[in-house]
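The data blocks that follow each hold one structure.
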Structure 1
Amino acid sequence: MIGIQVDNFLGIGDAIQFSHIPENLYLNTGEKTYDVSNSWVFDHNPYVIRNHIPSDIPIFNMWNTSHNFPKYGFNSHAERFFLYFNNIMSTSYKPLLRHPRLYYNENGIINTKRILIHTTGKSEIIPMQDFVIDHIQKVYNDFEIIQIGGREDKQSPFKKMLGLNLWDTAKLISESMIFIGVNSGMMNIANCYPRVIKKILLPNNASTFLPMSKNNEWFDHGNMYFNNTKQDIGATFSYTKL
């Protein structure tokens with residue numbers, strides 16, 4: 001058995017990227033993982049142990065470990081981790097769970113007429129632009145559109161549910177039909193719910209964008225990606241097709 005440390009100073013997405021590890025280890029070894037830092041991402045995880053942590057188990061600081069992950073050649077965050085982990089542990093573990101997982105409200109009833117948008121991410125310099133927001137309002141005018149995120153995020157004309165705690169946010173995302181947002185912690189929460197359709201807007205140059213490639217390792221293959229122009233570019237669609 002091993003222990004993993006996910007420091008509580010990490011951002012939402014930085015922490016969520018490690019949430020698949022205990023289940024993947026359990027599916028390979030039959031053993032649960034010790035959560036030595038009581039990270040919020042494991043609050044509902046059935047594959048962790050938080051009490052009576054042995055003093056002789058190896059403990060991995062996941063943030064430090066993540067700086068040695070491969071930058072390309074993988075199909076998911078889970079595979080990215082195990083390519084590195086197998087090398088240092090001399091194992092042949094396989095990532096049988098490909099996505100991050102919070103184990104919270106996964107079977108909630110989805111409101112097929114609800115769309116969530118998130119306009120502002122700490123990882124992006126440019127928030128969602130006005131013409132994109134106007135387009136969303138126009139094409140989804142028969143949907144309930146709710147803006148989530150922080151109270152200081154760029155505002156929109158939609159119903160506001162800003163400043164929610166992480167678990168209330170996760171519940172809202174898990175019960176919505178579509179999530180439209182930028183690269184952010186909210187996007188990473190949405191990635192924990194495969195039933196939710198994810199449409200991610202890229203404010204940067206889309207011509208070189210490829211999910212899970214070097215410099216784009218945050219972006220999952222399972223999402224749809226859009227750019228800020230009226231043309232499809234590379235692996236992205238025009239924002240007019242949101």
Structure 2
Amino acid sequence: MQRPPADWQLPPGVTRALWDYAHSDDLARGYDAALQGSSLFAADIAFVRKHAGPPGWLIDLGCGTGRLLAALAGWHRVGVDLSPAMLAVARAAAPDAHLVRADLARLDALAGGYDLACCLFSTLGMVAGEANRRAVVAHAARLLRPGGVFVVHVHNYWWNLWEPAGRAWLLRDLWGGTGDRPMPAHQGVTGLALHHFTRGEAVRLLRGAGLEIIEVLPLGLGDGSRLAWPWWLGRLRAYGYLIAARRPGHD
């Protein structure tokens with residue numbers, strides 16, 4: 001068994017808790033079953049298909065158990081994840097996809113030319129540190145061909161207004177906080193945090209990498225489906241956002 005790294009050896013954007021989460025065999029094996037029935041699973045695949053265009057080359061950043069890789073079976077697919085346990089499950093779900101174990105903030109060795117890049121299910125929010133999240137998005141933009149599309153999902157910072165624990169955290173975070181909300185324990189893994197984005201923050205992050213926004217889809221309160229009446233306090237009511245952005249230019 002490989003010895004876990006010391007804290008100073010952890011990859012950029014990876015906390016000790018996230019490392020433990022990524023290396024839990026039990027969590028990986030039960031991941032899909034634990035989230036079965038999530039409306040976000042249907043919403044994000046539909047959103048990806050809407051913006052994907054004809055089959056080409058796809059890279060899924062934080063591919064997890066291979067849910068997207070399996071859904072886009074007609075594509076040439078590359079899945080990237082830090083977790084060897086998740087990649088083992090993904091290998092069974094999408095046996096013809098190419099899988100790469102890597103830290104999403106350090107993808108310099110990967111060549112570009114992809115038609116579609118994705119980072120779903122709040123994977124970007126699990127990357128610790130603003131600079132590291134910028135690095136992930138910069139890699140996504142670089143990996144796309146001109147005209148290629150990046151689809152990302154994030155949780156909404158202001159959604160925390162709608163639950164008591166969220167309001168308590170939000171009050172603390174508004175005074176010089178980071179936007180990183182502590183998460184409940186996941187199968188014995190404690191200490192995880194998830195960065196919550198305002199709509200403006202997420203859009204600025206993508207534009208800062210040179211991407212052009214195509215669509216921002218607000219998701220329903222607490223379930224991940226399309227938000228009803230988004231014109232009414234949508235930036236406060238949205239549970240999260242699915243965002244599609246394009247790398248400018250043409251091949």
Structure 3
Amino acid sequence: MAAETLGTDGMGRISPMQRIAAWAVHLYTASGLVLALLAIAAVFRKDWHSVLVLMVAAFVIDGTDGALARAVRVKDVLPQVDGRLLDSLTDIVNHAFVPAVLLAYGDMLPPHMAVPAAAASLLASAYHWSNTRSVSADRYLVGFPGNWNLVAGYLLVLRFPPLAALAVVVLFVVLSFVPLKWVYVSQAREHRAIVRMAAVLWAAAWAIILLGYPPPRWQVVISLIPAVLLVALGIRSTFRRDPDQARM
């Protein structure tokens with residue numbers, strides 16, 4: 001629909017309230033960049049609780065801004081602002097750069113390997129975001145989707161021995177180039193009820209972790225159950241023999 005015919009003021013124009021709502025959604029998305037700045041500052045203060053809170057808050061914004069954008073029809077109201085590009089910028093910063101800083105300076109990896117490992121995670125993320133085949137025809141993500149905020153967040157709360165943590169980072173770097181499918185939570189077409197339930201349970205588990213920080217290890221392990229379920233759904237789709245599931 002053209003912007004000129006979208007309005008609800010009776011004269012075919014976009015109303016001021018529509019513009020305000022659209023700008024508010026874009027500001028909501030862009031606020032993820034501010035959270036990223038604060039998270040990086042918290043890394044250098046070694047304020048790990050604040051780092052996790054800010055990373056989770058940015059993750060929540062990323063998971064909800066799309067629905068808000070569609071609800072207020074930002075593409076029609078503000079066609080001059082590329083909301084998809086803005087979302088991608090905040091994703092790259094919060095899903096890749098902030099976790100890389102945490103991996104490099106979060107005292108989780110062997111000191112001589114922390115920066116190289118963080119750099120490897122950034123390069124893997126760059127591959128994912130530039131890969132035109134990173135989303136399958138059935139709306140799964142192909143290859144580890146660059147959610148390094150989750151990897152770094154779990155390593156931070158679990159505090160594995162440095163070499164074990166390094167092995168986890170290497171594993172996910174490798175998985176970035178392996179064509180396994182991963183559930184695209186916000187755009188899932190299959191098992192929607194299960195995906196949404198898992199996402200809600202995962203969010204609730206992390207809320208409990210943050211409220212009781214530092215959490216007991218068993219609590220963190222339980223929070224991984226919804227994630228394991230989502231990974232299992234992706235693997236099932238990967239090996240399903242269905243000619244209609246060809247990748248884009």
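What follows is calculated from the coordinates using simple rules that are stated; it is not laboratory data. Since we're looking at a predicted model, the values are computed, not measured. Cβ atoms are built from the backbone, for glycine too; each structure is taken alone.
If helix-only ellipticity at 222 nm (-39500 (n - 2.57) for each DSSP H run of 4 or more, over all residues; to 500) computes to -21500, which of 1, 2, 3 did it come from?
Numbers: 1: -6500; 2: -9500; 3: -21500.
It traces back to 3.
Here distance in nm of label points 7 Å out along Cα→Cβ at positions 22 and 214 was calculated and came to 3.6; which of the structures 1, 2, 3 was it taken from?
Numbers: 1: 3.6; 2: 2.8; 3: 4.9.
Considering all the candidates, the number was obtained from 1.
Here P(r) over Cα pairs in 10 Å bins from 0, in percent was calculated and came to 7, 31, 39, 19, 3, 0; which of the structures 1, 2, 3 was it taken from?
On the way: 1: 7, 31, 34, 20, 7, 1; 2: 7, 31, 39, 19, 3, 0; 3: 7, 27, 35, 21, 8, 2, 0.
The read-out was computed on structure 2.
Tell me which structure, out of 1, 2, 3, gives 14.4, 48 once Rg and Dmax of the Cα atoms in Å, for residues 78-157 alone is calculated.
Working: 1: 19.0, 54; 2: 12.8, 37; 3: 14.4, 48.
Of the options listed, only 3 reproduces it.
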